[in-house]
Structure 1
């Protein structure tokens with residue numbers, strides 16, 4: 001896509017390292033977070049080029065708040081979401097404007113407090129059953145373990161008891177291929193590369209086809225039996241537009257289900273993997289965490305009402321989301337010509353913001369690369385910007401669901417197991433649809449041994 005631009009009224013620095021024709025596409029593909037972190041000191045707005053496209057990177061928290069929250073009505077979601085739409089459809093993640101707000105009102109009841117209370121029981125039981133199968137002393141692929149755990153949680157919350165084992169296995173097998181393929185396509189400078197008959201592209205096409213077919217079958221089953229099964233999809237089937245009284249179409253139900261599958265599994269599984277890496281390398285944090293769990297729960301299963309009384313557990317979750325923000329890139333586009341931070345931008349200009357780099361800015365977070373959950377327990381200072389789920393009217397609707405699942409899973413697994421390092425190798429960050437670790441292997445040890 002080519003964007004025409006007029007000259008800005010204030011000079012906008014361009015990131016170093018631009019190549020002819022490609023611009024900054026090479027470092028953006030190789031290590032985008034490193035590139036975006038390196039240009040934060042250059043200015044509040046810094047220009048990068050992706051092929052022929054100018055992208056304006058927002059480094060100022062005030063400008064981010066202006067674009068994403070206080071003046072959000074004058075911006076659209078932009079290129080990042082447009083590149084997702086052919087694969088994810090028109091769910092909450094990709095839509096904007098009135099369409100997004102209308103759909104948001106229909107989906108919101110599925111995340112109300114009483115529903116979260118019910119979902120917490122599912123989260124706890126799945127976590128307990130999953131780690132019950134671990135063998136003491138076994139080396140565990142934590143990326144795979146957390147992915148399997150969270151995919152079962154989301155599948156059961158989304159579809160209830162309507163899934164058989166083959167369908168759960170299909171989600172676990174094909175969803176990673178689908179998500180990784182979408183992540184590559186978002187930063188690809190040339191769409192034609194995605195249409196070449198390569199093994200990777202064919203595998204992505206197969207994953208997309210199978211996932212959509214599976215979700216279509218489940219949507220149809222829920223529409224035939226439209227009673228409230230206690231799961232999220234049955235609530236969406238029963239939802240009615242307050243203005244027209246119309247239900248969601250089968251295509252829209254599928255798109256929302258696909259949105260929840262991709263966002264709900266990838267974000268939480270990635271965060272849990274990073275969290276157990278940090279616990280394994282910070283025994284003093286693990287000791288304080290287990291002390292809180294022992295004192296507050298006394299060995300009984302965690303409930304939704306318990307979570308408010310676990311401040312250190314929630315701080316460990318928040319610190320993981322800060323240091324390892326799954327969302328490394330969000331974009332917006334002004335609906336009309338505008339001036340931002342003294343820079344004149346045309347309608348259609350692409351704006352980029354990185355929660356991951358904002359959360360590692362030493363001007364906002366002292367010693368930002370250190371894992372210190374205690375920073376969230378200091379009530380004497382105003383908290384710095386914390387935006388793992390974005391902000392404003394397009395903020396992730398499942399933020400409380402994710403925070404609840406993270407805390408409930410940590411309380412359940414950590415009460416039973418210690419996960420200790422196999423080697424001193426630290427995971428490498430891989431920027432796809434989320435900022436994921438490349439690999440993490442830990443040894444399982446029972447806490448009661």
Structure 2
């Protein structure tokens with residue numbers, strides 16, 4: 001319930017803790033504003049979750065002895081977006097109104113930027129929260145941007161692989177979109193994830209994987225002066241095809257109404273001919289105020305991670321030493337969950353333990369290291385293990401077919417049904433998960449985009 005309204009032209013701070021002005025300056029309207037959806041007024045801000053933040057205003061006269069940013073940024077304010085990951089330089093007219101907004105250091109990827117300050121040495125310092133909520137994130141940290149007036153390395157705009165999974169032999173074509181800001185000649189060094197590298201002068205490569213396994217491929221783009229940039233890693237699973245999931249709604253429904261059942265059926269298919277295990281189908285429903293494609297399946301991914309994690313343990317060498325509840329060489333997963341259930345740092349610790357291996361906690365048997373497992377895979381395995389604790393909340397899947405009686409709250413206008421299926425993995429490969437989402441709008445509301 002809202003409190004007492006205030007006069008925006010004469011805001012009063014009468015808090016007993018106030019040590020400053022009682023009567024504050026008149027409030028000013030936001031110079032940039034945007035919804036979850038795309039903005040017609042400011043299309044450059046994108047769409048998705050939103051949490052805008054203002055950084056420093058740059059003044060070049062603070063750095064008379066060098067350092068700092070180019071003179072072009074003098075007087076510009078740097079703003080940034082915690083959820084969407086961009087940074088912008090904002091220029092104003094003399095009366096303080098918005099002139100223009102343009103990308104700032106758009107080639108730098110930040111992990112949920114939560115604070116930004118100019119340092120006395122002219123660097124732009126960035127505090128990155130990391131991609132997980134309320135946890136010790138591996139990708140959090142304190143970083144900085146330092147202007148380099150010399151040769152700059154190339155920029156990678158995008159890298160795509162046409163097939164990230166499939167039967168053997170698996171032929172893939174990888175392409176990279178890259179450019180050099182000085183228009184220098186560039187070349188490409190491809191790491192195929194199997195100990196093999198190939199250098200090309202063209203921004204694409206074709207390769208066939210004949211052995212089953214998981215391959216982490218990447219590309220280094222370098223100019224003729226020796227400066228280089230590394231792409232993100234893309235995981236390829238050869239020997240196992242990602243399952244396909246379909247959600248069929250009765251009558252092809254596109255809208256929902258509170259209290260009126262929505263009939264659905266989820267079907268999963270596997271190109272490798274594997275028999276579908278109904279226990280590995282996970283179905284969830286969420287209600288949102290607006291359509292947010294970037295985050296709409298986050299809740300589903302969190303609660304279905306236990307299903308995926310269990311399948312991963314069966315496809316890796318974990319099953320050799322561990323069982324879910326019975327005795328084995330190593331501790332069973334339930335014992336691990338019960339031991340760490342009250343430890344807030346347990347999930348981060350266990351993820352690191354899976355990667356590095358080691359012994360001494362449960363006896364003399366040494367746990368082998370898994371240096372090639374990804375952070376997301378360790379997260380799923382740990383979610384599965386911790387879900388076995390007696391005190392953990394058991395989140396159950398909806399049945400693969402049935403009816404959902406919509407129960408939105410007052411402000412919810414969108415209903416999201418998400419389904420996933422995790423296969424058991426083929427010999428020599430890890431399990432894979434396929435996912436499908438359908439979106440229904442509330443009857444009488446605007447169509448989500």
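Hey, log10 I(q)/I(0) by the Debye sum over Cα atoms at q = 0.09 Å⁻¹ derived from one of 1, 2 reads -0.83; which structure?
Corresponding structure: 2.
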Exercise for review: Give the label, chosen from 1, 2, of the structure having the highest value of FRET efficiency 1/(1 + (r/R0)^6) of positions 228 and 244 (r between Cβ atoms, R0 = 25 Å, to 0.05).
Suggested key: 1
Exercise for review: Using helix-only ellipticity at 222 nm (-39500 (n - 2.57) for each DSSP H run of 4 or more, over all residues; to 500) as the calculated read-out, with -3500 as its value, let me know the right label among 1, 2.
Suggested key: 2
Review point. Comparing mean count of other Cβ atoms within 10 Å over residues 316-323 across structures 1, 2, which is largest?
Key: 1
Practice item. Assign the value 64, 43, 29, calculated as Cα extents along the principal axes in Å, for residues 52-203 alone, to the correct structure from 1, 2. Key: 2
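When FRET efficiency 1/(1 + (r/R0)^6) of positions 412 and 428 (r between Cβ atoms, R0 = 25 Å, to 0.05) is calculated, the result is 0.35; to which of the structures 1, 2 does this value belong?
Considering all the candidates, the number was obtained from 1.
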Practice item. Rank structures 1, 2 by relative contact order in percent (Cα under 8 Å, 6 or more apart) and report only the one at the top, that is, the highest. Key: 1
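Coordinate-derived values only; no laboratory data. All values reported here derive from a predicted model rather than from experimental measurement. Cβ atoms are built from the backbone, for glycine too; each structure is taken alone.
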